[in-house]
1. Can you rank 1, 2, 3 by distance in nm of label points 7 Å out along Cα→Cβ at positions 40 and 104 and just name the one with the largest value?
2. One of 1, 2, 3 was used to calculate Cα extents along the principal axes in Å, giving 58, 32, 23; which?
3. With helix-only ellipticity at 222 nm (-39500 (n - 2.57) for each DSSP H run of 4 or more, over all residues; to 500) derived from the coordinates and found to be -12000, which of 1, 2, 3 does the value describe?
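Derivation of every value follows stated rules applied to the coordinates shown; laboratory data play no part. Everything numeric here is computed off the predicted structure, so don't read it as measured data. Cβ atoms are built from the backbone, for glycine too; each structure is taken alone.
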Structure 1
Amino acid sequence: MSKIPQEGFFLLQDVIKGKWKSPILQYLDTGSKRPKELLDLCAGISTKVMNEQLTQLKEDGLIERIVFPEEVPVKVEYSLTVYGKQFIPLLHQLCELGEAHAKKHDLAIKETNYS
């Protein structure tokens with residue numbers, strides 16, 4: 001049996017853990033979004049938590065913050081980086097595995113549309 005390298009797993013787990021990071025990444029997979037759009041899409045998230053999650057994702061290099069200073073008021077958008085796009089297939093696989101686990105154990109899951 002091959003040994004699974006634990007350290008890399010735990011490092012990536014820290015990058016994507018958090019209730020809102022996966023939804024944010026999946027919404028950004030459909031294109032750049034303004035902060036207000038993300039707030040509307042992530043029903044129930046506070047502005048403070050959204051800002052924290054966006055900052056962490058930006059610091060980890062998964063998203064970029066694009067500022068349009070020529071617009072008044074200044075326009076800000078977030079989009080996935082090339083590195084962040086690599087996480088999307090992984091998130092889809094985790095969602096599918098979670099759904100299979102829920103079905104196997106007869107657990108209810110909430111459907112979410114990220115388009």
Structure 2
Amino acid sequence: MPLFQTDSRNKAFIITIEGFAEVDRAADFVGKLKNEVSTIDVNNYTLIADGTHLKTFKPEILPLLEKSYALYMSLGFKKVLVVNPQRVTPRLQVKRVAKNVQFTGEFIPSLQEALHISANL
């Protein structure tokens with residue numbers, strides 16, 4: 001399950017996503033995300049989705065990934081950054097899905113770089 005963290009110093013809201021995504025946990029993720037986001041002023045924060053340790057997505061998960069990107073863009077954050085997965089296959093999958101949904105965020109090589117960008121906006 002994703003981990004949510006607010007980094008006030010860097011004005012970042014971080015979602016850490018690891019391992020394999022699962023269809024049955026998607027609704028729970030959306031509810032928890034919206035609840036967490038409601039506690040901060042999103043206009044002053046950057047959303048960072050840290051997918052560093054993601055594994056290859058099963059085909060049935062890809063539509064959920066599309067919905068996640070749409071959700072990230074709809075939340076009103078100042079900027080949306082996605083940390084690239086280390087593994088090649090999930091990295092290609094997330095970029096392909098992002099292109100399909102006209103994702104307006106940016107892909108970043110590391111969490112440290114994403115935090116640096118967020119702190120300097």
Structure 3
Amino acid sequence: MIHNPEGRITLHPHNRRVRVWLGEVLLADSRRAIELRETDYPPRQYLPREDVELSRLSGSATATFCPFKGHARYLADHEGTDIAWSYETPFAFVADIRERLAFAGEQITVTIDD
């Protein structure tokens with residue numbers, strides 16, 4: 001069942017510099033992020049693929065479903081640990097995050113500068 005996320009999810013495009021690190025390796029550097037804020041979850045930065053070092057990531061068999069955003073596909077580091085995900089065909093309410101990547105994990109650091 002698809003739920004309306006209005007009031008639960010908001011999208012905030014911005015031009016602050018967002019960098020994503022895997023340990024000491026820079027994975028992404030963008031000024032075109034969309035911050036997704038969702039009730040009960042930390043804010044996530046969704047970055048355009050063009051701003052991500054995709055050569056440092058590989059496809060993962062992991063897939064999940066969110067009743068507010070849709071189906072997510074995951075990407076892993078070279079050790080096979082899932083560290084990023086993307087909604088290729090998100091629901092209309094969050095269509096702006098389509099094909100963008102968000103990151104999380106023990107080895108991931110996301111910095112946001114003004």
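1. On the way: 1: 4.0; 2: 1.9; 3: 1.3.
That would be structure 1.
2. On the way: 1: 58, 32, 23; 2: 36, 28, 24; 3: 39, 36, 24.
Checking each candidate, the match is 1.
3. Details: 1: -15500; 2: -12000; 3: 0.
Of the options listed, only 2 reproduces it.
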